[in-house]
Structure I
Amino acid sequence: MIYPIGVLLAAGSGARFGSDKLLHPLPDGRLLGVAAAENLIAVMPDSIAVVRPGDSVLDSALRELGYQVVVNADHASGIGSSLALGVRATLDRKRGWVVALADMPWIEPATIRRVADSVAHGAALVAPGYRGRRGHPVGFSADWGERLAALSGDAGARHLLASHRRELQLLPVADPGVLQDVDTPEELLRIPGPV
């Protein structure tokens, strides 16, 4: 069984948060971005993270966890460029990818494992679904490599998912964390639960 590669997208500006949200502590004391990174790499030890230039604290923390880290000099153009960079850096491995967002620290490792296992067992496009809503992370087979590597802009892979809705396998999960990202400081105070 060929396991996919984890891709952690951690190069966003966090403009709506008002400061570097990925370095903001969660109620349990862990840094937001590090918590999300820990959840991904616990399941997928072969993972790559994409960070902003000059983000030395996060860069160092991710390397200590075992991530390969790449810096996206074009991060201001949007999440699409970060996803493309992470995929291009691992394209030669032809193993597929599970793409996670660093501002989603409450996704359970068991959910990540289900997505990764589905890709490893031949799913072309897979995501967890909570109460019928698609969440994160999203798994892509190796066949998506060239299309992912060509992404740009702020939509990420959203248009690919929308235009290939019939191919998307939705895995029902009892994990509300798949829908819960952090955009404002107030959202850090919520206790993960039904949404």
Structure II
Amino acid sequence: MNIAFLASYNGSSAHAITNACLEGEIQASPTLMISNNADSKALEWAENKGLKAICLNSNTHPDSEALDRAIADTLIENRIKLVILSGYMKLIGTNTIRNFPNRILNVHPALLPKHGGQGMYGRHIHQAVKDTGDTQTGITIHCVDEIYDNGHIVAQKKIALTPEDSVDDIENKVKAVEPKFYIETVRKILNGEIKLP
């Protein structure tokens, strides 16, 4: 099964999943990396790993619908079966979602539906967790639809917090387990333990 990644910066989860594929932990072929950022490290490491690495953004396609079509067409041309977002900071277009219904996954560093939606990314999420005094945070892997952080929840992992945890502590606790949990979830999807809608 060919899988693709979309990333805006480092693509750390994508890197971990690619390595898991290459080491045989996940039975899939990491095929394609698309980034909206021509300077992203994700493109560089993907190319070094033998993936096709492509930048598609508003510079390459000023019209948003044309950009959406280009992303969908690139995924289709490379016979992609599962798309994995790894810190991709753009909303996925309708055409791409229509061509890959419930086959685009995103990881969110909180327990959705809490602390989701537009503008809720990175430290903003961990700050919100701290500000609301949550006793736990976690990781949510969900299918992507036209609304930020709205799609079907595929898997969640809870992480206990203490009142003394700083925003940095919360972020580090999540980052410590996120790649492994993403790998585990993708593996379960591909071997049929988890059924996507």
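Laboratory data are not the source of any read-out in this text; all were calculated from the coordinates shown. Just so you know, these numbers come straight off a predicted model, no measurement behind them. Cβ atoms are built from the backbone, for glycine too; each structure is taken alone.
Here is how the numbers come out for the structure above:
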item	result
Structure from which 11.7 was derived, Kirkwood radius over Cα pairs in Å, for residues 52-107 alone, options I, II	II
Structure responsible for 26, with percent of Cα pairs over 19 Å apart, for residues 4-67 alone calculated and labels I, II on offer	I
Which of I, II leads on Rg/Rh (Cα atoms, Kirkwood Rh), largest value	II
Origin of the value 22.6, where mean count of other Cβ atoms within 10 Å over residues 44-51 was derived from one of I, II	I
Among I, II, which structure scores highest (criterion: relative contact order in percent (Cα under 8 Å, 6 or more apart))	I
helix-only ellipticity at 222 nm (-39500 (n - 2.57) for each DSSP H run of 4 or more, over all residues; to 500) derived as -11500 - corresponding label from I, II	II
